[in-house]
1. Please compute relative contact order in percent (Cα under 8 Å, 6 or more apart) for structures P, Q and give me the label with the greatest value.
2. For the read-out helix-only ellipticity at 222 nm (-39500 (n - 2.57) for each DSSP H run of 4 or more, over all residues; to 500), a value of -21500 was computed from one structure; give its label from P, Q.
3. From P, Q, which structure was Kirkwood radius over Cα pairs in Å, for residues 207-246 alone = 9.8 calculated on?
4. Upon calculation of Cα Rg over 2.2 N^0.38 Å from the atomic coordinates, which of the structures P, Q produces 1.04?
Structure P
Amino acid sequence: MKYPAIQNYINGKLVNASTSKTLEVISPVDGNLLSTVPMSSSKDLDDAVKAAKAAFPVWSKMPIKERVQVFFRYKYLLEKNLKELSELCSEENGKTYGESVAEIEKCIELTEFATSLPQLVTGEVLEVSRGVECRTEHVPLGVVASIVPFNFPSMVPNWTIPNAIALGNCMIIKPSEKVPLSCGRLAELLKEAGLPDGVFNIVHGDSEIVEAICDHHHIEAVSFVGSTKVAKIVYQRATHNYKRCLALGGAKNHLMVLPDAKADMTAQNVAASMSGCAGQRCMAASAMVGVGDVDHIIDKICDEARKIVPGKNLGAVINKDSQTRIERYITEAEQQGAKILVDGRNAKVDGKEKGTYVGPTVIDYVTPDMAVAKEEIFGPVISIMRTDTVDEALAIENASPYGNAASVFTQNGGLARYIIDRASAGMIGVNVGVPVPREPFSFGGWNESKFGVGDITGKSSIEFWTKLKKSTTKWNPEAGVNWMS
């Protein structure tokens, strides 16, 4: 075992869980044992909540310009430790080192946005009548929780940590049991940056902790990122207990490729979108709709896909179960009549035979009723459907229950605008394979890709992590009285 057994992080200290049950943390890169992670109980969550509640009065009353000083230092520490954090991310998640560097750089950008919050939450004030003033201010909620997935061990936690804490809340985070190491290192950096004990806590575990978070009387808000199936459960359970909840689910993102698209640029973007992070991201292109004659572009997509080599510029998928599931989708599509143009099944990497790899896979002549066309595969696989018109392509995109992202590749600005207006997705790209907005613009999809109001990052997150206090004051009785006062 490379690393010590993982512990919970409560009130600024590493503490043992109250149970003895653990899971092994296996690197998907080579199958080696990294550590063990505890399956905590609701008692451990109670301890974390008590620590957070105790820290909240002092932290929340600190002026926001003082709170964000912690995140100026945290940003510096992320930059200083970028190489170490990237290596750890690759080791436990399986993505390439370059992808991990990009993940930590995004953490830095997210933290940078949090340092700007004093300029964004100034509130409003207006003299509504002579001597009568109305004022609004953003007030923190209290103890909040964030439940995060395996595919971005550092970035998704940092979707919530900087903003929620800088806005005055105290947080409990539940990392994925598959990738628990990165969150622990983030806790160390936050402490080094001067974050007071109890403001940030980590409780490891499985569904028992997720349910306990949704049920806990003293947790005011819950954010979740994961599959749609679980997002629905978390949203229903948390809101049933009168909490705010923002639950981000899965996706089936459609790339619509028109014949006039720049072939080389389109092929590079499509191949990168479907294979980046081994396809294990909710913004991955997993369905392409070719409109008209796009065979010349599909040929180039296949050429680009063949340049993507497992173990070199393509990382591993998270575990053996995922590998088996992804390959089952490919085989089923082939059996149903689809044509496998590039086959990533049975991928092996020399010296890492126990790693879990799937090569880039391009499947043509997919029909909309096939599972590979409808379901989230979460692997480096793209399914190509063909239509004669843009409206037919939009009908396929609109029929998906998901709504994270959609993109169009064309040189026709009018058609691009037509698709932007009609695609049923929260994030749209034009000649962009992964249309993730950059800060301060917020991340969030539509339909069954998101449950709750608002987005998880950017300016939109302010409304989720705070409540609005309105005050009306009058100090000069000589101003007289009218209907406003």
Structure Q
Amino acid sequence: MKLRDMRTIAASGLAALLGACAVGPDYVRPTVAVPAAYKEMGDWKPAQPRDREPRGQWWTIFGDPLLNGLEERLDISNQNLAQAEAQFRQARALVESARAGYFPVLTAAVSSARSDRPSAAANGSGVSAGPVNTQSLSLDASWEPDVWGRVRRTVEANQANAQASAADLAAARLSAQAELAQDYLQLRALDSQKRLLDDTVAEYRKSLQITRNRYASGVAAEADVVQAQTQLKTTQAQGIDLGVQRAQMEHAIALLVGAPASTFSIAPAPLAAVPPAIPLGVPSQLLERRPDIAAAERRVAAANAQIGVARSAFFPAATLSASGGFQSSSLSRWLSLPNRVWSVGPAIAATLFDGGLRRAQTDQALAAYDANVAAYRQTVLTGFQEVEDNLAALRILAQEAEVQDQALEAARRSVVLTSNQYKAGTVSYLNVVTVQTAALSSERTAVDILGRRLVASVLLVKALGGAWRAPAPGGSE
């Protein structure tokens, strides 16, 4: 058995023995109003069967190998996650530090001193009898029994803070994963729009050439050629403008995966993902699935324990101490039985007057508890809001996508009809430009809606807590 495990067992035994009379309130999780179902759920169909539920690598539901690889890099190289992980280790160390209060403190000291003092024969004359050497060796032990539960409550508070830190780490990881997925999907949406604009530019070049040929043949006006050129150059400019947004998205992804933006690049590819079906569960599961809610609840538990720590200061502190060793002026006879010295005894100390300090510290602990309860309940409310927001976004965007697909089909048909009419000489080229511009706008809107639906899917997974599960309350993390 490891020394750390032995210390934990011993600490638990001492806590059970001495912590029975711990002052301060025992922790009870604050109540929150939890709805029976999500309002926006409606006809929402959770994915079936249940084994499709997002687990460790929830981003795989989008079916993109490059996104999967980037998410794995994020977990290794993201510096914000490294910072959160270090803070979690710090919180765990504080738990061990608090547990040390259950055990006695042993100290050893060795000293040697040379002093000059008057002799007894000098009869108060101050005449020195010569320098005296004194050697001493001592072993001291002291222990303060945790009669009022101060140590127990401190350990309890630090354990809850360590659990909150673990949840903070999970929340930071989930946030970074979701941000990476959003940036990647938005980058792919930009790639799709760029490909659409490139294809459109190719078609506009053909239209410009046809118009020039018709102008050379005398069946089209020069204005038609100018309009075709304007349309072509405007579309080319739109494609170039997308480069700014794409570069920024690429740089944001580089930052998330811990790579220098100057050496990181992603080859263009169109958006191929489709909005996945995401299992919702029931609202009460949100309290266990979201790491930020779990962290807020654990901080309430820590604040509750701090009330006991503050109240324990009103009671006297008992200390058991013992000391033993050897003291002699002769080095050769230093460690001999006649030069043995020892002492043992209890001590009780109590503060009689502190000007209201302990009362103020208790009031501060009570106020901190109330503040943490309010923060916990607000975090829960925010969690439900985010789920409802993204459920509503997915529902509305799905309806919009359906209507937009119909509009796109009509726009494409309009381009064909108007182009044939222009070739037949029944309409001007301005009519062709108008319907082509409308069709391009409709195409870009369709791509934009798909990108927004995918981003809303990512945000819904994040709002539901990803694949995280709250640890058992009794653990230290």
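Just so you know, all these numbers are worked out from the coordinates, no wet-lab data involved. This is a predicted model, so every value here is computed, not measured.
1. Q
2. Numbers: P: -12000; Q: -21500.
Going through each structure in turn, the value belongs to Q.
3. Details: P: 9.8; Q: 11.1.
Clearly, the read-out refers to P.
4. Working: P: 1.04; Q: 1.63.
That value comes from structure P.
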